[in-house]
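Following are the structures in question.
Here, each number is a calculation from the coordinates, and none is a lab measurement. What you see is a predicted model, and the numbers here were worked out from it, not measured in a lab. Cβ atoms are built from the backbone, for glycine too; each structure is taken alone.
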Structure I
């Protein structure tokens, strides 16, 4: 198993702000993708599809990091902190609701080899 960290950051934009929020998040991609430990970092938007009719916030940031440490360093970058303060926490921001969740691909009680 890997020590990768997978993150799904979901955002529900305020009314009529979907395009602005999507572009704002896309602007974070180039610097994030240059970070040590960034494996995958891409902003996506929900589309209609007959085989995927579930409910979600309309914009999702899909991230894969080489380690917990790489992810945590990313989260503390000024650009990322500023985004959350300006658009998620500030009532004047573009985001109505958001949900950021970290995942692992290791099963519970995995007997990882000791190096």
Structure II
């Protein structure tokens, strides 16, 4: 009896790996073993960077809020503490959006925060 190699399934596995390695240079996209190594490496980077992306955006939001706070003569840390004291529940993403697109609304927020800090 001839040896069964399960050709359709193994071909599909190889095609899946080569398709994932499209756009890689030289043997990394043509040779199965190299494509497998580098596509797995790429998946590792993708997994890591999905988490890093969250950190990067939070950092960007904080930078934008801090810059807007400086324009309104208050430090970032005092502003955040004042928001909590004034019981204003806005996350950093929405605060950054407000500070970037609506500076006048942000100045009103800062006024409310300053009032809350003084009391």
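Please state which of the structures I, II yields 37, 21, 12 when Cα extents along the principal axes in Å, for residues 21-60 alone is computed from it. Could you put the intermediate results ahead of the total?
Numbers: I: 37, 21, 12; II: 40, 14, 9.
The structure behind it is I.
Please state which of the structures I, II yields 52, 39, 22 when Cα extents along the principal axes in Å is computed from it. Working shown, then result.
Numbers: I: 52, 39, 22; II: 89, 30, 20.
Clearly, the read-out refers to I.
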Legend entry - Source structure (of I, II) for helix-only ellipticity at 222 nm (-39500 (n - 2.57) for each DSSP H run of 4 or more, over all residues; to 500), computed value -6500: I
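When distance in nm of label points 7 Å out along Cα→Cβ at positions 37 and 93 is computed for each of I, II, which one produces 3.9? Walk me through the numbers before you get to the answer.
Details: I: 2.1; II: 3.9.
Label of the originating structure: II.
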Legend entry - Answer label among I, II for the case where relative contact order in percent (Cα under 8 Å, 6 or more apart), calculated from the coordinates, equals 18: II
Legend entry - Test item: distance in nm of label points 7 Å out along Cα→Cβ at positions 45 and 101 calculated as 3.2, pick one of I, II: II
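By the measure distance in nm of label points 7 Å out along Cα→Cβ at positions 53 and 85, tell me the structure among I, II with the highest figure. If you can, show how the numbers build up before the last one.
Details: I: 4.5; II: 3.8.
When distance in nm of label points 7 Å out along Cα→Cβ at positions 53 and 85 is computed for each of I, II, structure I gives the biggest number.
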